[in-house]
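The next part holds the structures, each set out as structure tokens.
Nothing in this text is a laboratory measurement; each read-out follows from the coordinates by a stated rule. Model, not experiment: these values are computed from the prediction. Cβ atoms are built from the backbone, for glycine too; each structure is taken alone.
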Structure P
Amino acid sequence: MTIDKTAIRNAATVIVLRNRMSDPHVLMGQRGAKAAFMPNKFVFPGGAVDVADADVSLASFMPDICADRLREDSETDIGHALAVAAIRELWEETGLILGTPGDWPGDAPEDWQGFATQRMLPSASALQFVFRAITPPGRPRRFDARFFLIDAEHIVGDLDDFSAASDELSHLQWVPLPKARDFDLPFITEVVLAEVEARTHDLTAPASVPFFRNDEEASLFIRLRGYDPRSDE
């Protein structure tokens with residue numbers, strides 16, 4: 001498949017928090033030096049939505065409030081595909097499973113063979129939509145990325161076992177949240193980390209989601225379903 005490098009691709013990014021109430025750590029890895037997008041940077045697991053993601057069944061769905069926020073300021077409802085992409089990318093890049101026990105209703109797609117072998121089905125109930133950002137113009141790749149926060153307690157298996165991970169991210173590690181900004185990070189990752197730090201002890205899905213929108217005319221920092229004081233006028 002030929003990828004239009006000028007198009008803005010939908011993407012899902014996963015922020016996994018471990019020991020969030022006592023000693024929060026966040027899962028990060030380093031992109032390769034030859035990567036076309038953000039080489040050498042430390043990032044969260046994630047990647048572009050594939051066409052096939054829309055056809056993968058989920059054992060459970062995201063909270064309704066997250067699905068609602070994902071539909072806002074979007075031409076089509078791709079919440080399901082985004083949730084599937086988030087779980088798939090987490091699996092591919094780290095080898096960690098966000099799922100629930102169960103048998104696939106047929107032959108599992110190639111990307112999900114690892115899930116099927118372990119008799120696991122992808123489950124999205126632990127995903128919380130917490131941030132959205134569009135890559136600024138002029139970059140070699142542009143993404144409309146939705147960031148999902150999950151608590152590591154929902155991961156199935158050993159949190160320190162990355163043996164099933166692909167080689168897309170190296171130096172996978174649980175970084176102490178207060179020290180994450182000491183790494184070489186993309187600007188937007190630093191912004192998202194600040195949002196995550198503010199939500200460390202809040203287990204509820206946010207009613208208002210920050211959206212860093214970049215287009216050819218301007219860069220705007222808005223909130224999806226944020227409070228608008230004009231509504232009281």
Structure Q
Amino acid sequence: MHPTSPSHGHTLAYAPPPDDGIEVVYLDAALLLVNKPAGLLSVPGRGDDKQDCLIRRVQAHLPEALIVHRLDMHTSGLLLLARNEEMQRRLSTAFAERQVEKRYLAVVEGLPASTSGEIDLPLGADWPRRPRQKVDRHAGKASLTRYRLLGHDPADNTSLLALWPETGRTHQLRVHLQAIGHPIVGDWLYGGAAMAAGRLLLHAEQLSFVHPANGRALRVCCPAPFAFAALDRADDSPSSGYTASR
């Protein structure tokens with residue numbers, strides 16, 4: 001269930017997915033990465049009805065866990081948490097200094113004209129229609145997304161894209177893709193076509209960064225929960241799990 005309804009213009013109750021346990025993708029003494037389900041807030045929202053969230057669920061098992069960054073409620077995938085304040089500080093600095101490479105997967109409407117490219121459009125809040133964001137060429141903040149086409153399904157005219165956000169603006173990927181005419185499927189807020197699964201088809205698939213405790217390169221991968229029938233990704237998708245340099 002969505003927190004706001006574009007068709008009725010009123011607020012609906014927050015309905016997080018059932019708590020079936022946290023999927024931990026990577027864990028060590030300094031940090032952990034978990035697979036956040038779609039529909040779950042990363043951190044508590046305003047109001048007693050929005051206290052069920054990813055960080056609270058994780059802290060029920062690992063009380064020392066601290067949030068480092070956030071994913072939009074409707075996005076699934078990898079979320080990085082620290083296990084002490086020093087690791088939180090170092091990881092937060094790495095994000096702020098763009099030392100963390102983030103790769104997402106999205107199913108979008110249509111077929112992009114180019115198989116790869118960049119979307120360089122400044123973004124800002126669309127105040128009359130919050131929480132929407134918009135392209136704002138006058139007062140918006142610089143925002144850059146790289147993309148690559150992975151496959152196209154002519155049956156329903158959708159494409160699978162790999163996305164690398166170079167900046168971390170609110171709803172960046174959603175607004176950028178809408179702006180070039182290819183909204184994400186299931187994006188009720190930005191005009192993406194509805195689909196049977198009832199969710200936004202956007203997933204944080206991979207994070208790559210230098211481990212803040214041991215200095216080794218770490219790449220953690222988490223396959224998307226949605227399938228794309230027209231594509232054989234055997235040669236493109238990283239294997240599930242993690243890799244670290246020796």
Entry that produces -5000 once helix-only ellipticity at 222 nm (-39500 (n - 2.57) for each DSSP H run of 4 or more, over all residues; to 500) is calculated, selected from P, Q: P
If relative contact order in percent (Cα under 8 Å, 6 or more apart) is computed and equals 28, the structure in P, Q: P
Read-out distance in nm of label points 7 Å out along Cα→Cβ at positions 166 and 190, computed value 1.8, structure in P, Q: Q
